[in-house]
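J.: Scrolling down, you'll hit the structures one after another.
Coordinate-derived values only; no laboratory data. For clarity, every value in this text was computed on a predicted model and none was experimentally measured. Cβ atoms are built from the backbone, for glycine too; each structure is taken alone.
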Structure P
Amino acid sequence: MQGYLKRILTARVYDVAIETPLELAPALSARTGNTILFKREDMQPVFSFKLRGAYNKMAQLTPEQLKRGVIAASAGNHAQGVAMSAHRLGCKAVIVMPTTTPQVKIEAVRHFGQRSVEIVLHGDSYSDASTYAYALEKEKNLTFVHPFDDPDVIAGQGTVAMEILRQRQAPIHAIFCAIGGGGLISGVAAYVKQVRPDIKVIGVQTTDSDAMARSLKSKKRVTLSDVGLFSDGTAVKLAGEETFRICKKYVDEVILVNTDEVCAAIKDVFQDTRSILEPAGALSVAGAKAYAQREQLKGETLVTVCSGANMNFDRLRFVAERADIGEKREAILAVTIPETPGSFRKFCSLLGKRNITEFNYRYADPAEARVFAGIQVKNQTETADLVEKLQRNKLPTLDLSDNEVAKLHLRHLVGGHAPEAKDEIIFRFEFPERPGALMNFLNSMSHNWNISLFHYRNHGADYGRVLVGMQVPKSDKKALKTFLDALGYRYWDESDNPAYRLFLG
């Protein structure tokens, strides 16, 4: 590992990259009781740290290799780094990107590469794009520029740590880095553990894209069958071989966070900087918050690498909707009240001065009314206290704040009991958001099955979500399984979901 220290110290990154600031996050620091610092890699010319590794790798190539050209696979940020580097070094580049890549990143690659870059869209994830890129590498005799599993790329990313330790002389408890394939955290860990071994290096992954976390736990590389696409910059099915080796030796732990926690972190960064990070860029902040809460830390310094800001603007609708839930500042409750005069007033009086963010109700029963309500709270403890208070006043209440169907769909659908929908089953689907995906779903269904419920909402993200009710006779169960298996989309059977039973079943 000593070799990495020299590689990082001599890395050629500053021809194109800048030394980004290490900034205090005053509001987040005050709220957590710790000094939270943002390493602002979102301020790079390509709005991501990826430029460092891409250029360092390409600057080491021979004139012959540059003349032939390079090829890379990327979900977007590495692609922009390669594109800018190719333009700067005067070589051609082929960039293979997943079809799920946000349009803002595709356009940015075109912009930074100008006439040096050819873009090829292939597959639903980085891993799919990578497989295709390797085939093109051989076919066109190009040099592959790996986004993470390459010593020169890792060394380029390691310059982030070199800057952090130069910028912050005071004690640091831990540095947090997002992990996709592991290039950033490998470079950071390889440098930090040689220079300041007392500092913890902690990785952060999403719960549905945790290849590195599973690999470290299993002590061997683990391939995921599929990956979540919300944090597209870290949607990697298999961690790198070299990055796994380094992480196994130097990374202290990997923390997992969910989508709501990432949305809350994006909001935290915005409130302190007025900058908007992409989901992968905010992973480190979400991880630092989770770690500080778990360890009950106070008075420590935590550095978070804000790794990217290539956000699809339309996705902000979804982020804003989920941020308060991720921070536990919005409670989603299902409350049953008597269908009698004055009961709604009683319910509102029990809520006190809390702000109602959402209220859905539809008459369905002469004896009882079911209310779907969003209510602003300060924290999870207040939610529990509120539920207990409502229950104590004989208003049965179910906390749906962690119920995915409730958060994604029911808040837009409440009030749809259908007594005549016999043999109804409910499924939730996710599929890549691209032209034809929804039609493919509908065409694949048996025309003998009546659709009794259908909810689709475009979140401006890279995958769509559908909630479907189908009337499928018990005799068609085998055909249903064949349909689901052949479809190729992620799905969940929600027929027994209590939120569905209360409001739609």
Structure Q
Amino acid sequence: MPSNAHDTYLMNMTKKNVLLFILLFATAGTFAQDCDCKANFLWVKKTFEENDAGFEYALKTKGAQAYEDHNKRFLEKVQDAKKLSECTVLLYEWLKFFRSGHIAIIPAEQAQQPNAAPTTNQFADWETYPIKAEDFKQYLDKKQGHDYEGIWETEPYQIGIKKEGDQYIGFIMESGAPSWTKGQVKLKFNIAADKEKAVFYLRDHSAVESGKATLTGKNYLQIGNFTLTRIYPKLNDDPKYVQYFKSLKATAPYIESLNPTTLYLRIPSFESGFKRSIDSVLKANRQKILSTKNLVIDIRNNGGGSDAAYREIIPYLYTNPVRTVGVEFLSTKLNNQRMLDFISKPEYGFDDEDKKWARKAYEQLEAKLGQFVNLNDKIVSENKKDTVYPYPQNVGVIINEANGSTSEQFLLEAKQSKKVKLFGVTTYGVLDISNMYFVDAPSKEFQLGYSLSRSMRIPDFTIDEKGIQPDIYLDRSIPQTDWTQFVSKILNGK
């Protein structure tokens, strides 16, 4: 049940991406409003100190003097911040003293309207590139050889890219966003050795700059964190690139065959909404999994979610009892409210049995205010199963630096199997302090996200700021596009 969940929101992202998340909304008009940043800071500080399950641990680890100095610096900064956009960034930076994940500052407008976009006419005078779609296609048809020029797609846009001098210009050909219209310049980049630079304009037309644009294979263009797929002219490409970018862009789990002895299972997320689709894919392919020698499970960029999402995977990996160290919850009036939320709010999807558990948990927590409470009878639970399947015989799990939270909990369980090896690079390291909760600031300008539980692995076996290391490190000489095939060869003894 939820007592061992590792809820995820922003904790799985790199520090750079989390800051980008916050900065994106600094461009929205109302988000730039005046605010009392000092009052917001003092509320965040008090709320976090009194309720976050990792506060005492971080204070003990980093020292009271370091925390005092940190507070002095930020108190000076917040007094100078007059706009909410400035203040929100500062509040998040203050939180990073404690850990790099399972913390968040979310602008209230974005929390309420996650798909909000600027109005259509707001950027009517934006730079355009004057060429008709039919003329551009005729130009491409006559072109000898192919490079960056072409028609590309990245949801919800089709973008034409044309070279002008030393620069490539990307312009909107089709748009699914009202803030972008045909002909407007969506991106620019230069590939000259001494001038490498790229800029991609977001939905609100704010600019995200990166070092360069990279063409992988013939049909895939990466600009910073954005991936574009060529749709015209469509060129035959190496299957490994097709396979890699399919996995990179996946928004749902899937299984496919790599070769007669190896299956590939892609799981882009363990969010609770993915559980049904993960279970469905496993059920539909059950006989295929149980009759194939090798299984590659790719969880790259999977930032976590709910432990329940991966439960049906474990039986295929199982060789011996799996031991899981539990968590304990910090009991405070504010924290315990989440148990009541589980009962009263339909969005959590709790059935009668779940609500009964939440009510009992609430009563346990309320009886021990100010203490850490283990909601289970034991510190360690042991999962024993009656069946060890002969196939899959070998399982390779592909991991990277963007795996955190529930993904790391999955790895701790999976790697106890004699069948399983981890391939890739060290994970993000955000698991010890978990179970996020979001509360509105008194100003109603943003939400604070903090954590309710800490692992009872602390201090003997910590993951935060360390991550989980692979059994087989895939070094930089192996392109990420080749990782799947590399793992398959190892599993097949080649």
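J.: Using distance in nm of label points 7 Å out along Cα→Cβ at positions 72 and 312 for the comparison, can you identify which of P, Q gives the largest number?
T.: Q
J.: Can you spot which of P, Q the value 5.2 was calculated from, given it is distance in nm of label points 7 Å out along Cα→Cβ at positions 168 and 368?
T.: P
J.: Next question, about the same structure. If you rank structures P, Q by distance in nm of label points 7 Å out along Cα→Cβ at positions 80 and 184, which sits at the top with the largest value?
T.: Q
J.: Can you tell which of P, Q yields 1.36 when Cα Rg over 2.2 N^0.38 Å, for residues 200-279 alone is derived from it?
T.: Q
J.: Also: Can you tell which of P, Q yields -9000 when helix-only ellipticity at 222 nm (-39500 (n - 2.57) for each DSSP H run of 4 or more, over all residues; to 500) is derived from it?
T.: Q
J.: Which of P, Q yields 13 for relative contact order in percent (Cα under 8 Å, 6 or more apart), as computed?
T.: P
J.: If Rg/Rh (Cα atoms, Kirkwood Rh) is computed to be 0.99, which of P, Q is the source?
T.: Comparing all candidates, it corresponds to Q.
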